[in-house]
Structure I
Amino acid sequence: MAPVTNPTAASEEPSEPTARPSGPTVADIEAAAARLEGVAVRTPLQLNERLSQRTGAFVWLKREDLQPVRSYKIRGAYNLIAQLGEAERAAGVICASAGNHGQGVAFACARLGIRGRIFVPSTTPRQKRDRMRALGEGLIELVVTGDTYDDAAAAARVEAARTGASIVPAFDDPRTIAGQGTVAREIVEQFGKAPDVLLVPVGGGGMLAGCLTWMAEHHPETRVIGVEPAGAPTLAVALDAGEPRDLQHLDTFADGAAVGRAGDITLAVALRHRPAMLTVPEGRICSEMLELYQTEGIIAEPAGALTTASLGLFHPTPGQTVVAIISGGNNDVSRYAEIVERALVYEGRKHYFLVNFPQEPGALRRFLDEILGPEDDITLFEYVKRSNRETGPALVGIELGDPASLADLLLRLDSSPISFEVVASDSPFYRFLV
């Protein structure tokens, strides 16, 4: 019996598969490296004893936080703007940025004498805004709009269409990607060989796409791993779907990597090479930021600490050479209180409770003497309601001397006449505390 067919469908021409946008070539990355000579700094590649001892591998840090704009973004921004024609330069440039790309654009504009407008979301730290203005040397106008990078990008596109200015994408342009991909080339030149593993932080995926392109051609044996914050797994979601997807929920804490939708070009490159992807909880990023600062004296922003924070989740083979890119060091000092708080919560040292204290003399003293451990500390104490004559409910924050002692603390609370409730980390109320 002949198979049943759809006559209408049979008469139609087969549709052509949609062509994916192409990224830069290796030749483009080589040309970008020449263009960046004397502009981008050849940043240090440093062996890190702490992470090497912890993992058993030889962990090297590529210090892109030591660029003139304190991030790798100078590479892509300058490479694109330097290729604009005379008419395009006269019309000026526009970009959207969470902070670091804007600083790269500002630096390039000042270096090349081109006027630019930078659209940034309201979540961009003040330190980054001030640096953009300073680096632009009077040639940059800053526009604060929206709550996310994607809001700012939409506003930038509208303004570019109105004025005719050239858009300088933060990641989704072959010229930007080529400039950012020079990091991989530089690492191999400095190292004298290719590392076994290259850890690349991912926001929109520009640097990852550039590194994948160059490494695939010259050193395909190197394992390239993309690292994203857990609150913004943009590229991982897109890779799973096979196409860009808008994230339903976006945590903007790691502002340098908080992108709600992957780029078409960066995703096409990633789909071609299929890198492994890791996501790192924001609390873990905070713990690593503090480790970098306290041990190595490195001031890393949240996105800048992504790769080294991932080493607790990704376990390299002992003896392997691993290069982790520290992508940026533009961290606002005013954020450190939140960073410490998030780190303590992630490490299990900080906990919050709603405690009903009996309204009688000595109740708080008994709580201190009988409930708290010898190394525990109260970091927050606030009465929630004072009108009840019998009990006084209070919000209590406790920092444990040892995270493992939480079970003992809860046992002592259960055995006492005090009623209490743990404020769970997934509670809406918890978001007002951390």
Structure II
Amino acid sequence: MKFNIITFGCKVNQYESNMMKEKMLHHNFSYVQNLDEADIIIVNTCTVTNTADNKCLKEIRRIKRNYPDRVLVVTGCSSQNKQELYQTLGINILLGNKDKSKIALLIEEYLSNKENIVNFNNNRDIEFENMQIKDFNHVRAFIKIEDGCDNFCSYCIIPFVRGKVRCKDFYEILEEAKTLALNGHQEIVLTGIHTGHYENNGHDLSDLIKALALIPEIKRIRLSSIEITELNEKFMETLKTTPKLCDHLHIPLQSGTDKILQKMNRKYDLAYFTKQIALLRKIRPNIALSTDIIVGHPYETDEDFAQTLAYAKECQFAKIHVFPYSKRENTTASKMPEQVKEEVKKERVKKLMALSKELEEEYYHKFKGQKMDVLIETNENGYSIGRTSNYLLVKIDELLDIGSIYERRI
């Protein structure tokens, strides 16, 4: 039988979908890219915002309408978060975030007896679900090293749907990375819900980075994201002494005022953030620092937003990912009385995105004329397109080997 996987959301979901694909292939199912050819459709959902939930639900209803005779499997954060709603949709196999590694076995069980399966785990205190992949569907291969979050930021639903922090076995990560590198993936991206909290067998994230750097076939190690509070002395030393660690860090700021950071239950203030950013740039002057900022969080005034805009400019981020605050049921922020109007959020998003574009162009122009290493990710219309260590997107006027690194003048 043939299957297709539709993935919404973050790098963790992309990794998990890749793992499910490998499990299905191992059980002699065939993967097809065209939904029309699939007997089985798997949807891996996201719930980070209301918009994410709505996109997932819209797609599932479309599949039910257009492909009523297919086996429909739904899993992920949105189904975990909105269990009662999803149970009304007539889904053949309905999971939350647990048992994705058993996807092929559950599908075989359903095909055997044709009885719908509903399987949710609502306990935060669970063990890390072991997942391994041998290949990845992008040139840069992701490895999920951690799951769950214990931060409970006031706006965020993820700790409720992903559970507590738990981490992958240190030595299993090294083995998985070796396999991926031998299969042609020269860049490894370490990802998780709270990647910087990695700890296993007495090893932390810095130990893992240093161990991965010893694998000859791995040329680059990239972090999907890290919190400012996790940039401790050991990490800074690792950044200084590990050239394979990419010249790019994604560090969520979320707000440029201490008042809103406190309302968000973030674990730092602006003085601390500024000090850590300065230390990073002292170690690596040209490092690309990207960030996330939420606009329109409860209690955010026009003055607060103006301060956020000014602070983001002061930080000289290479890119800002902008999110309008999304009211998530049962979170602390959803119960705050001072909610910001939707039209105000939209206006603030526009202004911050315009600043992001300006800062991105300023950062890119710094590197004109410099020689840099480019990892080729795709070929299009006679051009090669790839990324530098500091995540510049580069277009090269020649056809080069996908997955290889070339030095070129920018």
Structure III
Amino acid sequence: MHPPSADLDSPRASLATLPNGVRVIALPMPHLHTAAVSVFVRTGSAHESAALNGISHVIEHMAFKGTAERDVRRINLDAERLGAEVNAHTDKDHTAYQMRGLAGHASDFVRMLGDIVLHSTFPAAELERERQVLLQEFAEDDDDPVSTGYKLFDRACYGLHAVAQPVIGSRRNIERFQRDDLVRYVARQYSGANLIVGAAGAIDADAIVRAAEAAFGAMPQGTPNLVAAPSYAGAVRARALAGSSQTHVVLGFPIPSLRDDDAAHLVAAAVFGEGMSSPLLARVREQRALAYHASCSADRFDMCGQLVIEASTAPEQFEEFLREVTGLLLAQARATDPVDLERARNQIAVRRLHDAEKPLRRLEEAALEAFVRGHLRAPGQALERLHAVGRAQVQQAFERMLDAGPSAAIVGSVRRGTGERARAILATAR
């Protein structure tokens, strides 16, 4: 079945560029009564030095703590009087500030986000209070074995490259960042060439562009915040965590980045481990009962990409689980089942269509595409490309990944010698 795409491509998105390099994305969704507005800044943990690791995340928190004209209560009240939801997040490659509410307030959201992004004062007293919140968030993240697994996996893949740094940073950095550090970082990283204003919903595209120009038109243009691609290390790391009764593994391979515009590895991830009937779950969960949870995904950024297999298993079953996964990967490199390919294509199509119904999700995908390519493609075009991936291309994707070699992080209940035995098992996949 060919995936539907007409509803994704009409009405069409628009991309405008202000004189200072700020880009404005408008995604009309006239069937909605609400509108979402986001401001994306091309800076995240991959742009940070080791000494500044975590500062983008701290800035995201502190941006809402006061501006030149509004204190923290007024910022919250202005949004909530309109019934709007306010949120923000930081990732490796970007920071996003978001509001969603009635469509008639979309231009107001642009103005309010402009105040937050451009005029935050980072009050020292607020920083000391928020520091305690950030340290609690860090402790919660540090206690989570799966989160620890992902952080170790990034190090196993990319060593000391900045892309391997955790978004949340280190406890030491959170404890020592001062207001001046935040001000200097924003002055360096927040510029027109690295900022996108996006709006989706029942919006007037021209009005959004006018509001963006009024709010962001005076910021300096700057130059794009680019990160060099990391070298792939391909290591295995293990860490025992007290109090954990399971062994958690994050296993994966390098894949092309967003810039490479590859579709085969996205399909390969879905073929291998999306859904209960996929080879990964059918074998390790349904047939062998080696894991309760297992998944496979393709994570891509501007500078790199990873196919990631994640699972939790009993310590005594971990090595057998790893042997099964290794065998399944080798089998995919030899041949791809046409039924699995059909399943994967349709699962991706439904997932993309579902995402297209979410204004904030559509905005983020469009913004990342604009950062990487400088233009927007119709969502239906991406579905067409994914649907065109054939069995031979999927097989070749697995071959390339196995040639590069796996990386793995093993955390939780880790027995003595587990890392060495895991290396030996994974070596058979090359």
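Assign the value 18.7, 57, calculated as Rg and Dmax of the Cα atoms in Å, for residues 79-262 alone, to the correct structure from I, II, III. Can you show the working numbers first?
Details: I: 16.7, 48; II: 18.7, 57; III: 19.9, 56.
Derived from II, not from the others.
Thinking only about mean count of other Cβ atoms within 10 Å over residues 175-182, which of I, II, III has the largest value? Let's see the in-between values first.
Working: I: 31.2; II: 17.6; III: 15.0.
Across I, II, III, mean count of other Cβ atoms within 10 Å over residues 175-182 peaks for I.
Assign the value 17.9, calculated as mean count of other Cβ atoms within 10 Å over residues 103-110, to the correct structure from I, II, III.
Working: I: 27.9; II: 17.9; III: 21.1.
Structure II accounts for this read-out.
If relative contact order in percent (Cα under 8 Å, 6 or more apart) is computed to be 15, which of I, II, III is the source?
The read-out comes from structure I.
Going by distance in nm of label points 7 Å out along Cα→Cβ at positions 119 and 319, which of structures I, II, III comes out largest? Each step should come with its number before you reach the end.
On the way: I: 5.3; II: 3.6; III: 6.5.
Going through I, II, III one by one, distance in nm of label points 7 Å out along Cα→Cβ at positions 119 and 319 is largest in III.
Only the coordinates and a few stated rules stand behind these numbers; no lab work does. Since this is a predicted model, take the numbers as computed values, not measurements. Cβ atoms are built from the backbone, for glycine too; each structure is taken alone.
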